[in-house]
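S.K.: Below are structures written as structure tokens.
Quick note: the coordinates plus some simple rules give every number you see, no bench work behind them. Please read these numbers as outputs of a predicted model, since none were measured by experiment. Cβ atoms are built from the backbone, for glycine too; each structure is taken alone.
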Structure I
Amino acid sequence: MKGRFYRPPPKEFRRGGFNYRQIAREGNVALYEQHWSGCAEPSLCYEVILIRRRDGFQISEKFIEAYEVYPNSDAWGVDGFTVTDRNNAWTKFFEMSLEEPARRRREVK
């Protein structure tokens, strides 16, 4: 819904032993750097994601504000992609960014 505020996903967070840092966002597409230092050689990958939105809702006495969602593992391969090469990650990011306006038009119809 236009004009409604959705709390964005964090620009930096830690999950599953990985550190994530957003390095780009265009519309509903974001590129995160994924870093894992749990082994002898630190690992660096990239995640390109399509951000979805969840409307606010009520739980008993508490109201949960509208927010944007980082894709879960079930949506991987559709709304999220892990890429090991930085150049390929940027290519995927630009590809998804260009597809996003057309995808939104299809969803509205």
Structure II
Amino acid sequence: MFDIAFSELLVIALVALLVIGPEKLPKVARTVGHLTGRLQRYVNSVKGDIERELRAEELRKLQEDIHQEAGAVEQAVRSETRAVEQALQPSVNADGQDQPAPR
């Protein structure tokens, strides 16, 4: 996450020892550890929520695309059906009886 070398950590520990004191340092270190853990859990939770929202949005878009494609297929089938009906219309006489189709 952060690029901190061991020597930098050692300097931070020495400064903390001088500022906080040896009696309170373990308690402060434990508290900082707990807060860091909470922060990491919170960040992971937010990441998970964002990923779920992105997946949900992706699924909504996919669903919309499928509906559009289904509509296009439906239109194509209807136009082909109309074309076939119009092609067959002359073969039906005025009485409603079928005439043999030309070969």
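S.K.: Identify which of structures I, II gives the largest calculated value of FRET efficiency 1/(1 + (r/R0)^6) of positions 31 and 87 (r between Cβ atoms, R0 = 41 Å, to 0.05). Please list the in-between numbers first.
M.R.: On the way: I: 1.00; II: 0.00.
When FRET efficiency 1/(1 + (r/R0)^6) of positions 31 and 87 (r between Cβ atoms, R0 = 41 Å, to 0.05) is computed for each of I, II, structure I gives the biggest number.
S.K.: Of structures I, II, which gives 2.88 when Cα Rg over 2.2 N^0.38 Å is computed from the coordinates? Can you show the working numbers first?
M.R.: Details: I: 1.18; II: 2.88.
Only structure II yields this read-out.
S.K.: Another question, then. I, II: which one has helix-only ellipticity at 222 nm (-39500 (n - 2.57) for each DSSP H run of 4 or more, over all residues; to 500), as calculated, at -28500?
M.R.: That value comes from structure II.
S.K.: If you work out mean count of other Cβ atoms within 10 Å over residues 23-30 for I, II, which one comes out largest?
M.R.: Structure I gives the largest value of mean count of other Cβ atoms within 10 Å over residues 23-30 among I, II.
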